[in-house]
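K.L.:
What follows is a group of structures, each given as C-alpha cells.
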Structure P
Amino acid sequence: MTQHAPADKQIRVLQLYPRDMNIYGDYGNALVLMRRIQWHGFTPVMLSYNPGDEFPEAPDILIGGGGQDSGQDRIQQDLLGLGDRLRSLAEEHTPMLMVCGLYQLFGHFFETRDGSRISGIGVLDVETYGTDNRLIGNVVSESADFGRIIGYENHSGQTYLGPTATALAEVVVGEGNNQRDSHEGARFRNVLGSYLHGALLPKNPAIADFLIGTAVERKFGEGLGPLKAPQSSPETLQRLTELAREAASARPR
C-alpha cells in the first residue's frame, strides 16, 4: 500500500519474512502502521523482505512476526546473513517490532527441547529455551512507556532477559516470556520484542504511534500531528479500540 503524497513525506515500513513468519494475525501490524501513518499526514510505503531478496534501502520502521519451527528453519541462515545490517540499524535507534518467532531470533539463540540451538542475531539480549509447556491465551500487561498492553500468546519457547535487555511490560494476567518471572517482551533502544499476537498493534495503538513517531522524528525532525481519520472521528476509533481491549481482557485463558 502506497498513498499518493510528496515523496519527502514517505515513511517506509519493512516487513521481514512475511512469507514464513506471519501467523496469528501478525500482518495486521503492518496494516495498522500503514493506515495510521496516513492518518498522521505522511505517506506510507510498504516494503517486504524474504530470503534471497535484495534488502531495501533506508527502511524507517521494521516489523516481523511469528512462525512455525519450519519457518524459523527456512529463514535462519538468511537472517544470520543480515545480522550486521540489522544490528547497525538497531544501534542507530531505528524503531522495530518483532513478535514471537522473530522476537526469539532477534535474541542470542533458541535452544530446542532436544538441546540443539538455532542461532539468533543478538539484537536483543535474550535467550529462549524450548519446553513441553505451551503458553496460550490472552495476556494483560503493564508498561511504564505504553500503559496497559493486551494481546494473545501461543508459544512453547520460554525467553529470559540478559543484563542489557529491559522488559517491554510486566504481566498482570497470563504468562509472557516464561513461567518463572513476570516479564513480557524485551526492549533495546527502539527495538521492541513481544510474544503478543492478535495482532498486537490494533489493540495497542500507543505502540504503533511510538514506532511511527520515532521514525518521523528521526527522518524529519518533527513530532506527530493530530490523528485525522477520514471515515471516523478519533473519538470513535478510540472507543472501538477500547471495546476490543475490554473484550480481550475479559476472555478467560
Structure Q
Amino acid sequence: MSSSILVVDDLADRAHDCDVLVDPGLGRQTSDYAGWVSGPADLLLGSRYAMLKPAFALNHGRAPLWPEVRRAHVFFGGGSAAEWMPECIDIMMDVEPDLDVSAVGICSEQVMDRLMERHGSRLDWVRQVDDMARHYATCSVALGSPGTATWERACIGLPSALLATAPNQIPILEGLDRLGLCRFLGPAWELKVPELRSRIRDFLQDDAARAAMRNFGLSAVDGRGVERLLRRLQGSGRGDA
C-alpha cells in the first residue's frame, strides 16, 4: 500500500515535496506555488478548502443582521494575543452605547471582572466554548485577530474588524482588506487608543461596507472545505463545486 504526503500551507514562500498541497488563502492561485512544489502535486487552493468543523457548515449564514441584533463577538485566539481583548471590548462598548459584547478567551479574571462591573449585562465573557459556530451565530459583527477564525467568521456571516497581533499577519490582513473580506484595523502593538477608537467607530458605522463584507464572506466560505478535501483525496472530487 503506497502512502502520500499532504502539506497544509498559507504562505507560499518555501519549497515542498508532497503529493497534495492545501492552501485555503483567499484568492490563492496555482502560480503562487510555481517553483515551490516539486513533481505533479495536486494543489487544492482557495477558501473553498478552508478546513472547519462540520458545525460551521450547519450554521453557514446564520449570523443575525445588524442593527436588528447589535451584538459583537470578540475573540483573539487562545494565546498571548488575548491581552488586547479587554481594551478592544472597552472601546467598542464606549463607541456604541447600545452594543452588547460576547467575548471568548483566556484573559485576566480581575481585568474582565472590572469590565463586567462597568458594563453590566451588556458584556458576556467565557474562557472557552464547546460549539464556537453556534456562539458566533448569536452575534452580528466581530472583532479579533486572524487565523482559522477568519474563515469561521466569514462562514457564519460576521463582518469582521481584525488586528494583527504578530508581524507575519500584516500582509495577509492587508490582502484580505483589499479583497473586502474584513476590515484591517492595523497592528495591535502600534495603535494608540484614540486611533483604535476611531477605526472601530468607522467600522461599526459603515453599513454598506459591512453588508458587502458579509455577502462576500458567505460566498467565499461555506464550511464544506473538509468535505471537498476528502473527496479529492478519494479521487472523486476533481472539478467539485
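K.L.:
Upon calculation of log10 I(q)/I(0) by the Debye sum over Cα atoms at q = 0.21, 0.22 Å⁻¹, for residues 110-205 alone from the atomic coordinates, which of the structures P, Q produces -1.07, -1.16? Mind showing how you got there, number by number?
P.N.:
Working: P: -1.07, -1.16; Q: -1.25, -1.31.
It must be structure P, since only it matches.
K.L.:
So Cα extents along the principal axes in Å, computed for just one structure, reads 61, 35, 35; which one of P, Q is that? Don't skip to the end; give the middle numbers.
P.N.:
On the way: P: 52, 44, 30; Q: 61, 35, 35.
Derived from Q, not from the others.
K.L.:
If you don't mind, there's one more thing I want to ask. When distance in nm of label points 7 Å out along Cα→Cβ at positions 38 and 182 is calculated, the result is 3.5; to which of the structures P, Q does this value belong? Intermediate results must be reported in sequence, preceding the final value.
P.N.:
Details: P: 4.1; Q: 3.5.
Answer by label: Q.
K.L.:
One of P, Q was used to compute distance in nm of label points 7 Å out along Cα→Cβ at positions 14 and 78, and the result was 2.2. Which label is that?
P.N.:
Here the read-out was taken from Q.
K.L.:
Taking distance in nm of label points 7 Å out along Cα→Cβ at positions 46 and 158 for each of P, Q, which is largest? Numbers along the way, then the final one.
P.N.:
Numbers: P: 3.7; Q: 2.6.
Biggest value here belongs to P.
K.L.:
Out of P, Q, which structure matches 2.0 when distance in nm of label points 7 Å out along Cα→Cβ at positions 174 and 198 is calculated? Walk me through the numbers on the way to the answer.
P.N.:
Details: P: 0.5; Q: 2.0.
It must be structure Q, since only it matches.
K.L.:
Starting from the value 3.7: which structure in P, Q was distance in nm of label points 7 Å out along Cα→Cβ at positions 142 and 222 calculated from? The partial results should precede the final answer.
P.N.:
Values: P: 3.7; Q: 1.9.
Going label by label, the one that fits is P.
K.L.:
Figure out for me which of the structures P, Q the number 35, 17, 13 belongs to, where semi-axes √(5λ) of the Cα gyration tensor in Å, for residues 22-149 alone was derived from the coordinates.
P.N.:
Details: P: 25, 20, 14; Q: 35, 17, 13.
Computing semi-axes √(5λ) of the Cα gyration tensor in Å, for residues 22-149 alone on every structure in P, Q gives 35, 17, 13 only for Q.
Throughout, read-outs are computed from the coordinates displayed, never taken from laboratory work. Everything numeric here is computed off the predicted structure, so don't read it as measured data. Cβ atoms are built from the backbone, for glycine too; each structure is taken alone.
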